[in-house]
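Only the coordinates and a few stated rules stand behind these numbers; no lab work does. What you see is a predicted model; the values in this text were computed from it and never measured. Cβ atoms are built from the backbone, for glycine too; each structure is taken alone.
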Structure I
Amino acid sequence: MSNMASDTTTEADLDPADPYARGAQTFPVLSSEMAARAFSYGSEESLHAGTMLFERGQRSVDFFLVVAGNVEILESDEDGSQNVVHVHGPGQFTGELDLFNSREILVSARAANDCRVVRVKRANFRRLVTGEPDIGEIIMRAFILRRVGLIRHGQGGVVLIGPSHAGETLRLERFLTRNGYPHRLLDTEIDPDAEGFLDCFNLTADQLPVVITPDHRVLRNPPTAELADALGLTEQIDPSHVYDVAVVGAGPAGLAAAVYAASEGLATIVVEGMAPGGQAGTSSKIENYLGFPTGISGQALAGRAQVQAQKFGARLAIARAATGVDCAASPYALKLEDGQRIQARVVVVATGARYRKLDVENYDRFEGQGIHYAATAMEAQLCGGEHVIVVGGGNSAGQAAVFLSRTCAHVHVLVRASGLAATMSDYLVQRIEQSPRITLHAHTEITGLDGDERLRKVTWTNRKSGDSATNEVGNIFVMIGAEPNTEWLDGCLELDGKGFVRTGKDSNGVPLSSPYATTRPGIFAVGDVRAGSVKRVASGVGEGSVVIQAVHQFLHPTDG
């Protein structure tokens with residue numbers, strides 16, 4: 001397991017892309033003036049050498065600022081041993097992103113010698129970050145870099161073992177990756193360490209994939225909710241508590257709603273069945289989003305928005321899909337797939353849409369075994385040097401094609417239309433046309449799939465000429481259409497003929513209080529799930545932020 005920069009390692013020895021090489025930002029020292037201001041939010045304590053400040057697996061730990069002496073940060077290795085990965089000195093502080101939520105923390109902290117620290121309780125820590133913006137900026141940057149470092153170095157003690165191409169292995173790795181949880185993947189087909197782990201835990205090939213947790217529990221192909229619970233990723237839900245706002249869905253619209261609701265003092269919880277980012281979170285690079293001239297990946301954008309929402313106090317319930325809502329009256333009760341309930345005075349529906357499946361024989365058989373709905377670095381590793389197919393003519397398909405062309409031998413883009421100009425941004429159309437590693441097949445659709453345990457061959461047909469071709473292709477990226485995630489709203493809200501939520505007018509065409517209001521007072525819909533919305537990241541963010549004005553008007557109808 002790779003450690004953070006040690007006393008014998010200079011920053012010049014490290015990869016400049018490694019957060020641990022950016023010591024001044026990842027492990028900053030507060031100035032004496034900043035430290036004095038931070039002291040006022042906590043209380044000083046004297047600790048003897050060996051005293052534990054917090055231990056891995058605890059929830060809701062405090063923030064510690066070192067006054068004198070040293071504090072060691074420890075990680076648990078796969079064999080149960082603890083390694084010192086960093087030593088904080090005077091003016092430095094403990095913590096990473098899990099201080100903004102109630103997840104189980106990934107590392108431990110111990111007094112390296114007799115030392116003095118200032119303990120800042122969790123509630124006061126939020127006051128420190130928001131009340132002292134210059135200090136808060138340093139803390140936020142350090143926390144983000146520390147989490148990136150943990151992920152880059154696979155620190156955290158979680159090991160995923162299985163064949164990397166297997167659908168269930170991909171499902172688990174995708175869940176861990178998209179939730180920013182540090183882990184190590186051992187591919188049983190190529191990694192020499194995998195056999196030793198299997199022998200140690202008496203595992204056989206038919207039990208794969210497995211996840212080995214830091215406390216050495218073995219989870220055999222666990223459902224994502226079980227994995228989230230085992231790793232402490234989920235919020236602890238109090239069914240008696242009534243939130244001001246429950247946002248269902250953590251895509252761009254939902255996260256924007258959470259940021260604006262929480263920043264304006266509303267008690268906010270976000271419910272998400274998979275991971276923050278929604279469909280946009282699977283985009284390899286978004287280049288036309290305002291403020292990011294070099295582009296940003298969907299996952300990075302979602303990660304920043306998640307931290308921003310949590311900074312203001314929003315809670316996130318990950319791997320907890322909503323299955324229904326008791327919408328008789330406010331407060332509304334959200335029903336979750338694990339049987340729990342969340343009460344809220346207002347519900348913002350932001351569950352987005354999913355890509356449609358292709359109507360072709362054997363399609364279900366190869367889902368997860370060669371058929372993908374995302375093109376991130378994880379999927380790109382599976383098909384490096386191979387021919388791949390991207391189905392779709394929208395921006396997501398264009399971004400996927402350009403991204404995959406960097407590492408794949410060739411990318412075939414299949415569309416039923418005559419071209420891309422009507423459905424894709426011009427900058428992507430030009431890149432596809434100019435790339436020697438991308439071929440556009442107009443008027444073309446997939447008509448056959450074949451393989452064994454995974455996809456091996458694909459047949460496509462040009463509907464205009466009638467010509468068909470069968471090629472050895474093992475990976476297809478399907479990015480067509482939009483099917484709304486509204487099954488859980490059945491019987492509660494008025495939907496259009498395609499299943500999208502109607503907003504802005506009642507059944508008689510009379511305007512409602514807000515363009516995002518549904519026919520149920522106190523339930524709003526934003527983003528891709530809303531009928532008539534523009535299916536773009538920026539518009540989703542806009543709707544999510546603007547809807548909070550209507551939320552305030554519902555909660556406080558006499559104000560103003």
Structure II
Amino acid sequence: MHNMRKVFIYFLFISVTINHVFATVLINPATQGGFEAGTSFAANGWTEVNGAQTNKWWSKTPGNPATPFAGTNCAYVSDHATGNTYNYNIGNTSVVHFYRDITIPAGEPYLSFSFYYKGQGESSYDYIRVYNVSTGVTPVAGTQVGSGQIGGDYNLVGSNWTLVSQTFCATPGTTIRLVFSWINDGSVGTQFPGAIDNISLQSSSVAPPCNLGTGVTNVVALPYASGAGTTCGAVNDLTTSNTTVCGSSLYLGGEDRVWIFTPLTSGTVTINLTSSGTYTGLMLYDGCPLLGVCTPGGTAVCCVGNATGSSGDKTISFCAKANHTYYLILDSWPAPNCNPYSNLTISAPAGSCVTNTDCTQGTTVCNSSPFTGNASGYGCTQELNAGNQGCLSLEHQSSWYLFSPATTGNLGLTIAPNSGIDYDFAIWGPYPPGSNSGTICPPAVPPIRCSFASGGATFGQTGSYDTGIGHSVHSVPQFAPPVPAYTDGIGNTLNGWVPGIQATAGQVYILLIDNFTANTTPFNLTWSLSGGGYP
């Protein structure tokens with residue numbers, strides 16, 4: 001009966017697919033997606049990563065103790081030595097994974113993804129997570145994957161099999177890695193642990209519609225001024241369940257309005273919100289912000305910038321591209337649920353500008369002159385992950401640079417933000433002479449210099465919010481070879497400074513400067529050079 005049920009589910013899945021739109025089946029829920037093609041993960045095309053963790057992923061038949069959703073098998077977590085029980089050890093921390101690689105067919109960037117899960121666990125601590133990452137990210141037992149999460153945390157449903165359906169995008173011709181993780185801390189929790197069945201993935205050439213609900217304004221021309229208005233009555237159409245998070249997910253909880261505009265020329269565009277309300281959030285996208293809706297080129301929507309916080313007034317300034325369609329969301333923390341505004345203005349593009357919020361578009365530093373930088377978001381791609389971020393914790397408002405010393409010597413730099421602003425940074429390298437953003441971005445390994453010290457800790461020890469490398473007093477030692485790495489992590493005893501680099505002429509480095517405060521405040525960068533070391 002169970003096998004007939006799984007066949008019927010697959011028949012229904014194919015029927016719906018054919019009647020709706022042509023799609024390519026990438027993971028079949030009745031076979032490898034339901035763990036019915038064999039008695040192990042490997043036999044079903046998956047790789048499990050359990051290591052020496054106490055709680056492990058299992059997929060076995062006969063004798064599967066988790067009672068599959070359909071068929072005779074499923075993936076489940078167990079602390080039993082041979083997987084014969086469906087329980088987990090609540091007192092031992094575990095992070096385990098299983099994954100597979102999927103190549104996206106030509107011309108089909110739109111992905112429809114679903115699976116069934118069950119398990120109780122513990123809210124915020126014991127749960128299933130799912131990730132879409134590049135093949136350069138290899139899951140490690142005991143370590144969370146980091147970026148690329150699809151949806152939220154899956155738990156708290158007990159023994160009830162629960163359907164999850166998501167849409168997302170991928171670049172045709174590339175290979176993605178789909179990762180399922182079980183994560184639990186070492187205290188509290190309720191049986192049962194996570195279980196997964198009937199994983200389905202299909203690709204399509206047809207984009208889902210960009211239906212943003214009520215409160216949408218199509219801006220005819222720039223500059224634009226809205227005049228007085230309110231989000232009250234505009235309905236909470238855009239939430240974390242259907243919208244790409246740009247900045248903080250906390251600001252997708254209230255009623256929302258959307259402005260859609262397409263600049264005819266490139267240049268700097270400034271958006272100003274004037275509001276007497278509180279806890280407003282502006283989020284700006286290049287492309288439709290709905291999950292699973294890609295840009296015409298087939299790439300996922302780009303988070304261009306965001307401005308959130310307790311005040312009502314907000315500003316975003318960004319480098320607009322001609323003939324790109326931008327979507328601006330005005331939302332709020334759900335307390336208050338909505339806000340009035342006296343005006344929202346969008347300027348016409350002015351001057352020339354450079355976008356370096358992604359490593360692949362990083363600015364090449366050509367000389368040792370000081371410069372000023374700023375960013376309104378993390379760009380089109382969240383390029384930091386557990387494998388390359390070192391002491392950092394993802395991107396917030398980030399600027400990427402590439403530099404290469406013209407002569408051999410000691411190299412330092414100072415990042416000076418305005419008072420009270422927390423800037424972090426990381427440096428990767430050295431890379432061979434001639435390396436460029438197309439060959440070394442994003443970084444594949446942890447940085448050689450890194451600071452994640454809080455602004456308060458830095459100020460408390462140095463009397464300044466400045467951070468950087470090669471300080472004559474606060475960097476110990478002041479300069480050092482590129483390796484081993486030096487890190488200044490979180491904590492009240494850390495000062496934001498690490499040793500400078502004893503650099504070799506011609507070698508290439510990547511520099512990331514990230515505004516952790518995420519308030520679009522600029523920084524100034526100056527070089528400290530001795531015995532050569534000029535970029």
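I, II: which one has helix-only ellipticity at 222 nm (-39500 (n - 2.57) for each DSSP H run of 4 or more, over all residues; to 500), as calculated, at -7500? Could you put the intermediate results ahead of the total?
On the way: I: -7500; II: -1500.
Going through each structure in turn, the value belongs to I.
Thinking only about distance in nm of label points 7 Å out along Cα→Cβ at positions 143 and 471, which of I, II has the largest value? Mind showing how you got there, number by number?
Numbers: I: 4.7; II: 2.9.
Between I, II, the highest calculated value is found for I.
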